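Dropping the structures in below, format is structure tokens.
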Structure P
């Protein structure tokens with residue numbers, strides 16, 4: 001069995017037996033790949049000391065068809081990203097991104113998702129503290145969009161009429177986007193105004209909008225959207241991330 005080498009990000013690891021570990025990588029060429037790394041615990045050497053969560057590099061693995069667990073030959077780390085663990089909010093955001101990928105990706109190549117994940121992890125490492133809450137939101141939205149899911153923000157999901165610039169509607173999670181003001185009467189879902197819609201557009205493009213506020217409510221939007229359309233359940237890491245974000249004020253709408 002010839003080994004294959006692919007770019008990979010380590011997203012989860014746990015001990016196995018006395019000296020080995022089970023590692024879950026998201027790879028650029030093969031999607032999610034689970035491997036057993038034999039004998040890596042309790043020793044140092046090439047490919048062992050850099051087997052840290054969120055590390056990226058070249059993974060070489062013996063892959064066998066119709067198997068869920070493969071054997072790792074080597075991992076040559078290019079980016080360790082251990083600095084993410086040194087800051088609680090950066091770590092929480094990176095963990096949420098990892099759980100999102102682990103919950104939806106499969107053993108098929110999704111290079112756009114891989115590139116978006118790597119860019120997001122690097123952004124969480126380097127961005128300043130003031131922009132960190134917005135960057136965390138942008139990482140989640142861009143990964144969600146890379147999977148092929150994005151909310152409808154410009155037109156009403158019910159009547160399909162374009163939303164006016166100053167219109168306040170409601171976000172309909174089950175329909176996947178905005179309801180106009182007329183179609184929002186009696187509807188559930190958070191009120192979303194023009195400022196929040198512009199902020200959501202920026203976050204979907206991977207940008208942190210100026211004056212971003214209500215970050216916990218923004219997290220509620222992306223969290224519920226993911227639960228409805230991507231993984232069909234709430235992600236535990238998003239609740240933890242919410243506790244790290246600045247507290248919102250008491251206004252009823254997102255913005």
Structure Q
């Protein structure tokens with residue numbers, strides 16, 4: 001599932017920022033659809049509605065901005081979405097059990113959606129789009145290396161294997177697209193590590209016995225790599241015009 005989502009995001013990034021935003025909105029819709037069930041939150045319908053609206057607001061805010069750094073409206077969209085999470089709690093009629101857990105979980109979901117939106121500005125330039133491809137491919141490669149955990153002797157080595165797989169996949173993308181492989185190596189290694197860490201945190205949840213939470217986990221392990229690609233581009237790829 002991670003590899004399929006990575007392929008969708010990669011092709012969308014190479015197409016245009018608008019297509020990438022559409023792909024990220026689909027990913028956000030998947031997260032909104034299954035987030036409450038994965039965490040067994042109270043008031044799942046209201047939680048899903050807040051996340052749906054928040055994902056749409058975040059994606060539209062990134063696409064609507066026509067000048068660098070293409071993220072001017074994103075903080076406002078996130079603030080409105082967080083406000084909506086609190087309004088949802090005020091409108092609950094079930095006695096508001098586990099209110100702190102509910103609000104913090106929705107805020108975490110909106111944070112993951114915001115991480116994914118950071119990929120949209122990168123698609124404005126060919127080099128930035130290539131970095132998006134390398135980053136999400138690194139995350140997908142780390143997911144493949146996680147399957148080696150089926151063999152007990154390899155379980156202690158899953159973290160270094162995730163780093164190596166992520167870095168190797170990113171270097172391969174850089175060579176195929178004619179980009180500087182050392183910078184892409186950094187993005188791939190960190191993306192592989194962060195993606196593996198998120199799956200390691202979510203995997204023990206009891207709800208992972210069901211397919212919907214596993215799909216949400218796959219989407220989250222890609223969205224979380226957005227800040228990595230953005231930070232690498234901002235620091236090491238001035239041609240992406242993020243500054």
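All of the numbers you see were taken from the coordinates with simple rules; none came from a lab. None of these values were measured; they are calculated from a predicted model. Cβ atoms are built from the backbone, for glycine too; each structure is taken alone.
Annotations
- Structure from which -25500 was derived, helix-only ellipticity at 222 nm (-39500 (n - 2.57) for each DSSP H run of 4 or more, over all residues; to 500), options P, Q: Q
- Ranked by mean count of other Cβ atoms within 10 Å over residues 58-65, structures P, Q are led by Q, which has the greatest value.
- If distance in nm of label points 7 Å out along Cα→Cβ at positions 50 and 74 is computed and equals 2.2, the structure in P, Q: Q
- Test item: percent of Cα pairs over 24 Å apart calculated as 44, pick one of P, Q: Q
- At a computed 15.2 (mean count of other Cβ atoms within 10 Å over residues 10-17), which of P, Q: P
- Read-out FRET efficiency 1/(1 + (r/R0)^6) of positions 82 and 170 (r between Cβ atoms, R0 = 35 Å, to 0.05), computed value 0.60, structure in P, Q: Q
- Mean count of other Cβ atoms within 10 Å over residues 122-129 - structure with the largest value, from P, Q: Q
- For relative contact order in percent (Cα under 8 Å, 6 or more apart), the highest value in the series P, Q is held by structure Q.
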